[in-house]
Structure I
Amino acid sequence: MGIKKTALYDIHEQAGAKLIEFAGYYMPIQYKGILDEHLRVRKTAGLFDVSHMGEFEISGENAEQFLQYVTINDVSKLNEYQAQYSAMCYKDGGIVDDLLIYRYPDRFLMVVNAANIEKDFQWLKQHLSDGVQLIDRSEEFSLMALQGRHAPAIVQKLTSANVSEIGSYWFRDAEVADKPVMLARTGYTGEDGFEIMTAPENAPQIWKSLMKAGSEFDLEPIGLGARDTLRLEVTYCLYGNDIDHTTNPLEAGLGWITKLKKGEFIGSDAIQKVKQDGISRKLIGFEMKSKAFPRKGYEIYKDEREVGHVTSGMYSPILEKAIGLGYVAKEHSKVGTELEISIRGRKVSAEIIKTPFYKRPY
């Protein structure tokens, strides 16, 4: 198996994107530069190719019951054409993956992280019950994310659907640039915007039409580099950094999607025990007191004692300072706590601050 190309590969190449291998695909990491692209999304709008993500279709008479058992959020609360952020856990409460579930009248669609497609599919298959059909449709879809304050106006130029009627975490079947799509008001940047799912052969036309429609709003293509910095400013967890098989949802700040009252699900007993005993560590946000950059894996100290580690770090273009996320012992997790990050053997001052670091102003 060689490295795959998304349906938009040629467009990225023509646009001068720096392409790297990511999760088995050639993906654009940046075009003009991460800083410029980050600010473009915050100020006007940006268009991402996220076709590397995985899509599983779950159907059958027991589909809802199955999803209730394998995910931590309450699927029964989903209306038709509504989306839900959730996660799957192992029996010990560690996280298999975080994901989105979309409810159609006759089926569910689960969107999972690109690097976890095979692992997630095997996990679901392992727990499959009678009356449930599970199909990996990852190769059958291209996925684009149009994000930023002008995203609704751009999409509206290309669709007869009234986009103002699509609420946050709702979706509908529509046409964009005369091509059939799933149009969902979801995203991973903290801005308003839409994720547009379509057959790969439709993707180039939709991409070009969006870029043209967005030219009056200074729309630009955005790489995965800025996707990472944008999600960190709004404290969205990244699987493999801030959450993984060693972290449970409660310490990761995902208690709001963990519905222990809905009945038994995989990991519920372990998570219930954590809730009763209290978490021993917590995912916190911090800012650096100097220009030093925190990176994943750096140790966090309090009064000369190691109390945790950094999971994500970057320079925030909006705050114009270095910020990060990390796990620290619960007794040192209060906002305002002064910490030190060990950066190449030198301890640098940091302070725990309230998250998200950025909230959109509109």
Structure II
Amino acid sequence: MSTILEIKNVSKLFGPNADQGVKLLEQGWTKEKMAKEKQITVGVNRVNMEIKEGEIFVIMGLSGSGKSTLVRMFNRLIEPTSGEILVHGKDLRKMNKEQLRNVRRKTISMVFQKFALFPHRTVLDNVEYGLEVQKVAKAQRREKALQSLELVGLKGWGDKMPDELSGGMQQRVGLARALANDPEVLLMDEAFSALDPLIRRDMQDELLELQEKMRKTIIFITHDLDEALRIGDRIALMKDGAVVQIGTPEEIMIQPANSYVERFVEDVDLSKVLTAAHVMRRPETITLDRGPRVALELMRERGISNLFVIDRSKKLLGIITAEDASTAVRQQQKLEDILIKDVPHVEPERMLNDLFELVSTAKLPVAVVDERERLSGVIVRGALLGALAGEVENEGVALNA
């Protein structure tokens, strides 16, 4: 994926002599020292990040961490004190008013926490508003607005007034209005935080479904770690205006950059973050052209009671047990005669919380197979339980690597 938005050493300071404050930050002054000795408030402190096309990039942190100030600099609703904001390689800070207006209209749209709907306009008129400001022909903007409403599940609601809609539906209208401009980047600042928990979860699901269809670049601001882990492809965690760590949800959970991140994630349910790929172990295998005597010897050497059977392309064919192999030796059978084809299996992306029942009740080891049915690993019950205790030592070297 190519980079669509690049943030280089961006800072935002409030108060007298803000420009002087930038130099003091570079000299190592802390946020507290700046406020006490210079009466300068550090909103954002020398942030660097690259945001890729088509990803959901979550910026999160506690109240006062600087996340909302940062995202408002991405379209210059707030002017940076220093640094560069590059959109497709062009610095937003060097653009004139007309160039900036075009970026806001065509490249970057924003979805606000408070919906910001006009109460005197219908739903459809609200969705059309951005296109109306751009002087798009009425028939064209009506068509785009109707398409956007259908995308967010509000087909047939265009004639309603905002106060006739629930909070979740109003947020969908705000999202449809942003989508009507067909932007490359969606900025979503605490977009779901005003919603009830159940509606919020539904909106997260809908956003992920929309992303499957649209593949937009979405920059999502939240203070909710569970929300960030659930929807983010990557997460930037902020503290005191600075970025503490950027990584995938798994990296944030498994490899926290410092004690602050550790404390931030310590109460998270790992089973909702880690996948089968994180806990799978190397599978013990054999091909069908080997005999039951070879299978028994392999199991004896490795101290195991079964072997996965694969073909030359690593495709999973089934499993054999030591007991069946012993019987096959006595009865002069082939491996294919004792092959158990109905093997419990999951994909590498399956979340651990979806594995508990299967692993605990399965009479055979649970295989991990890819989209081509090739064997990647095996789920061992002890590794699954160990992962929940924070002990992730992935020994699952994929056969098809």
Structure III
Amino acid sequence: MRSRLEHAQRIVVKIGSALLVESETGKLNRSWLDALMDDIAAMRAKGQDIVVVSSGAIALGRHALGLPAGPLKLEESQAAAAAGQIHLAHAFQEALAERGLSTAQVLVTLDDTEERRRYLNARSTVTTLLKLGAVPVINENDTVATAEIRYGDNDRLAARVASMISADCLVLLSDIDGLYTSPPGEAGAKHIPEVPHVTAEIEAMAGDAGSDLSRGGMKTKITAAQIATQSGCHMVITNGRNMHPLKALADGARCTWFDAHSDPNTERKRWIAAALQASGAVLVDAGAAKALGEGRSLLPAGVVGIEGTFDRGDAVLVKNGTGEELARGLSAYSSTDAKEIAGHNSSEIEALLGYRGRSEMIHRDDLVLKKTLRNEDKG
């Protein structure tokens, strides 16, 4: 099991408030954070991409603003988040800088990972940060989210982020070392090291327990496992209270693994192919059709026409000159902008549109070929 973490290329690490914030003082647990950053620096040195999804802003802001213990009103939570996010971002920036790493804070809401255009923007931002060698730190944007558009827990948010960026592995650092058949304090409770499938029986084992600082219990972790594994991402729950928790996990610490049954790219392609209704079509020339068959992206230069009306991020069909469907994918441009750049080199996009967009009309990661085209390419 340990090899899953060691061999994963892109890893999302979720940190709970109870780990990051000292319950007695309401202050940041800096020694624990430093140990975790040592682990992350070591993984980055091996070439692994690391994204952190962190709780703690409200807990830190509550202390900074002198708010009382207990449930907060929505506006009080938003005020606490606004104050706490400054402390949280600074702590991560300082700790990572000490280890020669850069970071960036990305604030998201439920809509950002559910609505396709926002989803693409968030995905592009995070993947670009990773390409530049940064460690993105993602927080739910509690300062502006209403009760209707909040996740309310970072377990599910972390799973959505893992799905969004096609991560191989999601690590939930918790105050418990995995899933048990019944609450760990009860007689006869047995630890479950691996969950091949999230069944109704597994869901029934989850309780509602959560600390005064956290908003998630085991139920939210099981929901996160369903989201992650369905998108081709392995998930693991491990005890984060230990110093150097990621190193401990790699060294074989007790945990519970939830198995994915395919890889992230396969699941993403399946989602594009089956779950999205096409809003329009892009017509391509013979050269572009051949390039698609070779696994390349669709560039504006190979586009000869646009059908229908669509926005950036919408699913579109890709057709050849005879109207045959070659592929479908997510367009990087609206139909209006696509018409402007069709037939032009990517270097001309900024001059034509007034902004520097993506070089590809449809990136190969967002493109699914029809089986007939795949077969022709093999032959």
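Determine which structure produced the value 18.4 for mean projected area of the Cα convex hull in nm², calculated from the coordinates; the candidates are I, II, III. Here the read-out was taken from I. Tell me which of I, II, III gives -5500 when you compute helix-only ellipticity at 222 nm (-39500 (n - 2.57) for each DSSP H run of 4 or more, over all residues; to 500). Corresponding structure: I.
We did not get these values from a lab; they are worked out from the coordinates using the rules stated. Model, not experiment: these values are computed from the prediction.
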